[in-house]
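These notes open a run of structures that come right after.
No lab work stands behind these numbers, since they all come straight from the coordinates. Not measured: the values here are computed from a predicted model. Cβ atoms are built from the backbone, for glycine too; each structure is taken alone.
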Structure 1
Amino acid sequence: MDYYFSTTLNDVSFEKAVEKTTEALKEEGFGILTEIDIKATLKQKLDVHFPNYKILGACNPPFAHKALQIENKIGTMLPCNVIVRENDDSSIEVAAVDPVASMMGVKNEALAGIAEEVRDKLKRAVNSL
């Protein structure tokens, strides 16, 4: 089982891809809690060049609340990470974690349905791009 799903965008700038991804996630009920600019961080901390790469911490509050009520340590796996990264050919890849794969390590069957619903929403957002 893959631990992520992705799509590739062509003829769109990196900044526009981040914007489109954020909008697609919003359409599925996700907000962005965190945004980590890997390129800027690696430049600042290690003085190395790295392609454009952002990690968006996406959260769907109703599902996060349900999951936290079932498993109070599930916050260690939240929010759902979605990456937007620039490939060598200037195309942009958008990939999201598969919550079902993530939950396999948590031995709580009550989370399975929630993970499937969140996966479906994330897949719809990624596939809409």
Structure 2
Amino acid sequence: MIKKIINTDKAPAAIGPYSQAIKVNNFLFISGQIPVNPKTGEVPVSIDKQTHQVMKNIEAILIEANLNWNNVVKTTIFLQNLNNFTIVNEIYASYFSDTYPARECIQVSALPKNVLIEISVIATEL
């Protein structure tokens, strides 16, 4: 088993005892990403801007691991309010081309830094 930590300054630094991502053999496990701008540390207010920021953070980690959205096989979306599902779903879908990964979407009572969304990802080399 080959295990490698993936880290980039183009995504927010971990705010706890975890890595941005771990690559094990051909799989990449990306920790839940929240909508923190890695350059400014700021969090956008609206759900649409927060969703785009999360997706940009995930994309930066995928790129650091030499992968892209086509390599994503599983995601988990955590929403503070499921009433935001339609907006999040439209933005989320725009980052994929033909095939979508397996996914679940869960409403939670709270997220770190009181953000509205968090997404974790599993990707694999094709």
For structures 1, 2, which has the highest computed value of distance in nm of label points 7 Å out along Cα→Cβ at positions 20 and 60?
1
Ranked by distance in nm of label points 7 Å out along Cα→Cβ at positions 36 and 116, which of 1, 2 sits at the highest value?
1
The value -7000 for helix-only ellipticity at 222 nm (-39500 (n - 2.57) for each DSSP H run of 4 or more, over all residues; to 500) was derived from one model only; which of 1, 2 is it?
2
Matching 35 (relative contact order in percent (Cα under 8 Å, 6 or more apart), computed) against labels 1, 2 points to structure 1
When mean count of other Cβ atoms within 10 Å over residues 44-51 is compared over structures 1, 2, which one is greatest?
2
Looking at structures 1, 2, which one was distance in nm of label points 7 Å out along Cα→Cβ at positions 28 and 100 calculated from, given that it came out as 1.3?
1
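A value of 22, 17, 13 was computed for semi-axes √(5λ) of the Cα gyration tensor in Å; which of 1, 2 is the source structure?
Attributed to the structure labelled 2.
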